[in-house]
Structure I
Amino acid sequence: MLSPPPDLATDALASALTRHWGVVVQSVAYLAVGFGSHHWRVTDPAGGGWFITVDDLDSRRRSESDSPDRVYDRLGRALGTARALRSTGAAFVLAPVPTAGGDPIVRITDRYAASLYPLVEGESFEFGQYADADHRNAVLDMLVRVHGAPDTVRRRATQDDLAVRNRDSLEAALEGDVVAKCGPYAERAARMLGDHARPVRGLLARYDELVAGADRGRAVLTHGEPHPGNTLRTQNGWRLIDWDTAKIAPPERDLWMLGGDLDAYTDATGVQVLPEMLNLFRLRWDIADLAMEVDRFRRPHTGDANDEKAWQILRWVVGGISS
C-alpha cells in the first residue's frame, strides 16, 4: 500500500513486535510497496533488520457476511502452510518468523494482524509479465516444488472454492445500488460500472460457465500470485514471497501468470495444463480486481493515495473489459 493505515499507531506496532517476537525496536520505517498489505522495515539496537507485514482484516473480507475472525483464520492457515513447506527443505519459501507461541501471525488490534519476516536483501521486481526467460524458468521450477508439496503440508491449507471475493458488492452495484456520500470515489465508481454493466455481466457469465465445467480433482498446493513482484533474487538464489494467498487449487491458479509455453511443467510433473482452466483463473483475476475496488468505494474512504491507486486499477480493468 502507498500510505500507512491512519488508525494504527507505530507505538502499537512496536509493542506487538516486542511482546510476540521479542524484537526490541530501534526504528520503524513505512515502505510504500505492493498493493494489498502494509509493510514496515524495522531495525533493532544490534543492527538486525526485520520486515513486518500488516493486513487489514476488514478490507480482506470475501463478502458482507464474512468476518474479521474468519479472515484471520484463513491468513493463519496460509502462512502456516508456508512455514510447513519451508520445513520440508523448500529454502525458496520466504516464510514468516513464528511468535514465541509458534504462531505465524498475530492479531494486534481487532482490525489488523501482523506477521514478521527476516529482512532479506536482494533484487525485487514489479507486478506484470515475465520479461526474462531465466526468471520465468526459475519461478516455474519453484512452482513444481510447491505443487508437489506432501500431504503433511497440503492439509494445512484451505481449499479454493473458485468463488470471487466481494462479488456480492459487485452484483449490488450492477443492480444500481449506489452507496453515496461514503467518499469521493463512490458516485464516480457507480457511474463507471453503470456505463459498462453489460460487458461486466458478460464476463461474470463466462466465468460461471468455466467454473461449472471445472475439474476440481486436480488440486495441488498453490501460491496464488506468483507474478514477478512476488519474487526476490538473492545471493543464495531465488525466493518466492507473499504466501497469504496459498490455497489448494488446480495448478492453473499459478500457471496462468507465467504465460507462454508450459510444456516444461508437464514434463516435470506429468500434469497436462488445461487451457480452459488457465482462462478461468485469468478471468477471475480481472473480476476479483473489479469487485475488490468496487467494494472499496462502497465503504467509507477518504481519497488518499491508496484510493487513487484503486481508482486507477478500476479504470484500467473496466477499460480492458469493455475494449
Structure II
Amino acid sequence: MVLWFALGPDGGPKAIGSALTCRVGYQQVALYRHVFVAKEKGFFEKHGLDVELIQFADANQQLQALLAGQIDAAGLSNMNVVLTVEHKEPGTLRLGPFLVWKEDAFPDYIISRKEAGIKSLKELEGRTIGLHPGSAVKAFCLAVLSPVIDTNKCTFIEITPGTMYAALASGRVDALYCMDPVPTVAVEKGVAEVLLPNPMARLVPPPTPISALTFTSKGTRDGPDKARRIIAGVEDAIEYMRKPGTEKDVAEIVAKYTGASAELSLKMNRSEYWKTSEIDRKRVQELADKFAECGAAPARVDTKDLVLTPQDLGVK
C-alpha cells in the first residue's frame, strides 16, 4: 500500500489516503486497450489504486497467475479458458466488464502469406498455420476450419504476438489465425492478405461476449474493495473511449503497449465493451452453450453465478 495523492486547491499534491497496490495482467494485443487507457489516463489512480500491469504471452499463463495469486485480475480471459476452469472447479472465477465482438468491432483474422499463393480456406489443408498462444485460439481455429479441410493434415504452431509478423514474412508459417495489431501490420506492409475476417462469427453470430476482466471468487470475496476499484477504473476507461474525439489518444496508448504505430492502431477495428451494468447475461449463457456444442469448451457450464453484478461488489 502506498500513499495516494490528489491535486489540492493550490494545484499541488495533497495526500488523501492510501492507494491499494495491485497487479493486472495483459497480453500484447490491442484488445486490452481498456486496461491500457485506465492505466495511462489515471483512471486507476482516481479510484485509489497503484496498478502495475504485468505482461503474459497467452491467456492460459495469465489465468494460471491469477489462480496462483500472483496477479489480482486478468485484464481479459477468453470464455473458452474460463469455461474450462469452471467445468473442472465450479465457482472459481468471477467476471467483470466484457469485451464484445460485433459485426464491425472485431480483432481476429485468418491471413495468409502473399507469396504462398493461398486464396481460400480450402487451400490451407496441409499448410503450416501459426496461432496466437493458448488453448482458446486453437480451439476456435479447429472449429472454424474443420468443416472446410482436414485439420489433421495441417501443422499448427503457437507463436507469440511479437514474433508473428516475422514468422509469416520469413515463410516459417503459411498463414496465421491472429489478432490485431498483427493482421493490420502484415496487410499494411504487403506481406499478407486476408482470407477470413472475424472467423469467430462463423461459430457464434455477434454480438459475442468473448472475454472479460477476470477475478478469482476468493479475490472478490476477500478483497471486494480492490475488485470494485479495478472495475471502476476500467469502466471509466470504457466511457472515455466512447467519447468522440478520443480515437487518436487511444491509438497512441495502444501503440505504446503493442509495438504498432499510432497510425496503424487507428486503422484497426475498434473494441467494444460491456460495463458490469450492461452485461447481457442471457447472451453470455448462449455463448457458453454454443462453445460446448462446437467443442470450444469441454461441457456446458451454468454462467448464472459467474458474472459479477454491481451489487456483488457493494455498488448501489
Structure III
Amino acid sequence: MTKSPTTKRPRLALWLKLIVTVGLVAYLYVRLRTQMGQVFASLANAQLAFLVAALLNNLIVRYVMACQTSFAMRVHGVHYPALRLFGINLRTLFYGFFLPGDISSMGVKWYLISRIGGLRAQTFATLAYLRLLNLTVLVSVGLIAMVAKSPFDSLVLLLGCLGLLLVLILATIAIHLRAAEAVFAWIKRVPFYRHVPAAVAQRINTLHDAFLSFSSLDSWSVAGLWAMGLAIKIAITISFWLISMALGLDLGLISLLWIHSVVELVQLLPISFSGIGTREISVIYMLGLFAISEADGLSFSLIIFGLRIVVVLVGGLIILADWLSLGRES
C-alpha cells in the first residue's frame, strides 16, 4: 500500500530538521574544536550558586506562565488552579523536548489543558492570544533595549524587528477590535462553507466565540495579562544575567534584554530539534558583539541548554509519578 502525501510530508520535515540539527552541530564542532578545552574549563569553573539561582528562576518563570494562562482562561468562565497548570507546563517541556518545533510543544500543551474541562476551542484561543501577547512583549522590550544599548553598525536587524513588532501589535489589537468576528463572517460567505458538515460548522462557531471573548476584557484585565508577560520576559533575562555572572562575563542587564529577545526569536525557527544549533550560533554571535570569545559564548549556550534539560527532567519525574499513581489505582 502506497503512503499518502500527507504521511510523507511530516516525515520529510522530521528528516530535514534532523539533517539541519546534525549539520549545525557538526559546523560548531569543526569551528570550535580547538577551543573545546576552554569551553570545558569555563563550564567547570562556573559558580554553582548562580546556576542554582538561574534554575530556580526558570521554575518561577514557568509558574508565572501558569498564572497568566489561568488568568486568561477566566474569560471563558473557568478557573484552573495555577499550580495545576504549572505541572502541565513542566510536562509540556518534557514531551516537547522530543518533538520537532515549538508548534508541536504548543499542541501538547493545548491537549493537556483542554483535557481538564474539555474546552478545546477556548484553550486554543487562549494559547494563541497569549502567544501573540508574549511575542509582542519579547520584541518590544528587546527593541527598546537595543535602541538604548546596541553595538550594531547596521539597522537591518532593527528594521526587521520593527516589522515583526508591527505585525504582532496589529494582530493583538485585531483581537480586541472584534476583527475575529469579521474574519469568521468572511469564512461563512465563502461558497465552500455551505458544504461544510454541521459538526465542523459548530466547531468553527465555537472557535469564533472563544476568540471573541477576549474583545470583552476590561482594561485592568488586559493590563494584568501584559504585566505578567513583561514579568516573564524580565525573569528570563535575569536567568541570562545569572548565567553571565556564573561565567564571570561582563554583560549588563540592558544588553541581555535584547540579546535574549534575538536568541528566543531564532529558537522559534522550526529548523532544528529543541533549538539545538540555532541557539548556540545565535548566542555565540550576539555575545561576540560584546567581545565575548566564541568559547565563552558556547559555554553560555550550553548552560542554557543544560538548565532546560534539568527542568525537562523535573517534568519527566512528574509524568512518572502520574504513571505510578495510575498503576496503583488500577
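Here are some notes:
- Among I, II, III, structure where relative contact order in percent (Cα under 8 Å, 6 or more apart) as derived comes to 19: I
- Test item: Kirkwood radius over Cα pairs in Å calculated as 21.9, pick one of I, II, III: III
- Structure responsible for -13500, with helix-only ellipticity at 222 nm (-39500 (n - 2.57) for each DSSP H run of 4 or more, over all residues; to 500) calculated and labels I, II, III on offer: I
Here, each number is a calculation from the coordinates, and none is a lab measurement. These numbers were taken from a predicted model, which means no experiment stands behind them.
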